[in-house]
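Laboratory data are not the source of any read-out in this text; all were calculated from the coordinates shown. All figures in this text were calculated on a predicted structure; none of them were measured in a lab. Cβ atoms are built from the backbone, for glycine too; each structure is taken alone.
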Structure 1
Amino acid sequence: MTAYKPGALVRYGQAGVCEVGEVVTMNTGAGDARYYTLTPLYKAGSSKVFVPCDNGELTERMRPLLTKEEIASLRKRAKETACPWNRDFRKRSEESRRALGSPDRLDALLLIKSILAHKKEMAKIGKNMHTTDDYFLRDAEILVFSEIAHVTGKPYDAVEADWKKLLSED
């Protein structure tokens, strides 16, 4: 298990890019436990996240940020990978939740790609897509684009526009 120092930057689940704060001890009712405090940097209105230091399953979700080389590789893979639309709402929602929780950022990028393609098709026939798909799209965008923006030092809006253009190309 990796020990994280205060000030380290990690990606944690759907909270996205977080700064590791102090390790705090809290009484959980079953005794004292030590927790990493994580402060999400890009999710507006997010509260601190407390991750039990001795819970390997949860601390494994604290992952190092992508490197610029990994981002370049993701860009190529996302552009080249086809994303068929799942018409079954229930299955699509399960797949979307899985993609958002996946440690592989490609899963979230492919989710974005498939929803953008569907949105484009719906616009052609004058319809809106399901609200739930809009929520999944927004969450995936914040999750991935905030990390890319942070690593590359580019403004979030510029990253979002660039990647949406890439993922929307036919």
Structure 2
Amino acid sequence: MNGSLGAGHSAIYPGSFDPLTRGHLDVIERAAVIFDRVTVAVVVNPQKRESLFTLDEREVMIRRSVEHLANVEVDHFRGLLADFVRHREATVIVKGLRVVSDFENEMSTALMNRSLSGVDTVFLPSDPRWSFVSSSLVKEVYNLGADVTEYVPPAVLAVMLAKRPAHRPNER
């Protein structure tokens, strides 16, 4: 048994992870201590047109970022999270919470997922170091040429730097 919840507990940690941040990684690492198995589930959302990374790029970056965690795997899904949870026979959904507004937004989703799948959501509060970091904010500052080294795992940073065209900060 890895965690304190008992044998057989597997968690799904869903998200777009575009890109995976150090805050996401912190939640994954803590969930890996609590649950026997954690699946980082990349959401395939055809309505999201502003993705920085392809699904394949996100999965590779996440796999490289979690390779030190033997009980963590990476997968993706389309459609309802509740269907994916049932398909994977998960016993819990994990969500990270950075600020109070995250709770307000996630609570109704957690209740709907419980209604559809019978699986509860466990909320893990963010480490205060990462409470202001979101994927969208990281993308915004990256696209403006700022250094995002502090906010993303090294495997993610390497792909981001390879993707970025040469940036000249004093360009007008």
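Quick notes on this structure:
- Comparison of 1, 2 by relative contact order in percent (Cα under 8 Å, 6 or more apart) - largest value held by: 2
- Read-out semi-axes √(5λ) of the Cα gyration tensor in Å, computed value 29, 17, 16, structure in 1, 2: 2
- Structure (1, 2) behind the derived value 2.3 of distance in nm of label points 7 Å out along Cα→Cβ at positions 114 and 146: 1
- Structures 1, 2 were shown, and percent of Cα pairs over 23 Å apart, for residues 26-121 alone at 28 was computed from 2.
- If distance in nm of label points 7 Å out along Cα→Cβ at positions 10 and 34 is computed and equals 1.3, the structure in 1, 2: 1
- Value -16000, calculated as helix-only ellipticity at 222 nm (-39500 (n - 2.57) for each DSSP H run of 4 or more, over all residues; to 500), assigned to which of 1, 2: 1
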